[in-house]
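Enquirer: What follows is a group of structures, each given as structure tokens.
Since every read-out is calculated from the coordinates, none of them should be taken as a lab result. Keep in mind the model is a prediction, meaning the values are calculated, not measured. Cβ atoms are built from the backbone, for glycine too; each structure is taken alone.
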Structure P
């Protein structure tokens, strides 16, 4: 599930949203109210239950062959996502929906690397929400490895100490460090 040209996506477990109103999220690191969305590149980071902790890494310009082979795996594609075993059930059963939103209402957000798009005015979806479907199949169809680990922290520490691009979402929900 990816946006088409001229669109960004908002993923939600709620299929009843008819209008997105800017708000300050509970986890916000800034005080401004926004409507949040993602583009084609960042959409795979949201093919998860909302509260699921996930660590993600991908090859980017400057990634060394050694880091790619050590973390992603030789011949294993360009991207890897990791979750914990405790989230397998939710990955199998969560019904996730994608809302297509007009990209022109949004601006890139994030520094030093853009990681989202935000709007400061209310936004109405371009149509009804679309079921994302099987979250495992989304990863497989996109050629993204999905690893299941007993604990995310060793993987996360290796990723942030590498030359790969990375993102960690909802890591506060991960099992404690061993």
Structure Q
């Protein structure tokens, strides 16, 4: 599978252990509230280890997002298919608060959705979003995703909202 994607401003690459400090700092902060945080150090580590393990198990996963010319992890975005998820998901986390609202998540998530459909061969993709996470809801809508109240939800998150991503248009 493709371990690296590139957009005009970003490199999306397979996560490495060197990304742990950025991930940890996000998960132990209040910024992780919509993902069940802030988390303990141990829970943060387990979340990060599951990102690395997802790649080992599936051959794909959420990419570490970096700005071109800077290998610092600023986000995690991409395909996410835990064993207990009812559908294939495109997930996103912007680790670096100074980049929120700058279009990084939009650019990376659009590339991830396209990759999921065109390379992974997905026939559908959703994003599971906490109802209070208005920034993620806006991002999903900006990507063209539509709320699907009839979609199955992860059992552990019965109140989550489900946004369904359209199949990207094929460029001629």
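Enquirer: When Rg/Rh (Cα atoms, Kirkwood Rh) is computed for each of P, Q, which one produces 0.93?
Expert: Q
Enquirer: Let me ask you something else. When relative contact order in percent (Cα under 8 Å, 6 or more apart) is calculated, the result is 34; to which of the structures P, Q does this value belong?
Expert: Computing relative contact order in percent (Cα under 8 Å, 6 or more apart) on every structure in P, Q gives 34 only for P.
Enquirer: Continuing with the same structure: Comparing structures P, Q by FRET efficiency 1/(1 + (r/R0)^6) of positions 21 and 117 (r between Cβ atoms, R0 = 30 Å, to 0.05), which one has the largest value?
Expert: Answer by largest value of FRET efficiency 1/(1 + (r/R0)^6) of positions 21 and 117 (r between Cβ atoms, R0 = 30 Å, to 0.05): P.
Enquirer: Further question: Who wins on FRET efficiency 1/(1 + (r/R0)^6) of positions 109 and 149 (r between Cβ atoms, R0 = 25 Å, to 0.05) among P, Q, i.e. which is largest?
Expert: Looking at the calculated values, the largest one is Q.
Enquirer: Another question, if that's okay. Using the calculated result 0.8 for distance in nm of label points 7 Å out along Cα→Cβ at positions 85 and 157, pick out the matching structure from P, Q.
Expert: Q
Enquirer: A follow-up question, please. So helix-only ellipticity at 222 nm (-39500 (n - 2.57) for each DSSP H run of 4 or more, over all residues; to 500), computed for just one structure, reads -3000; which one of P, Q is that?
Expert: Label of the originating structure: P.
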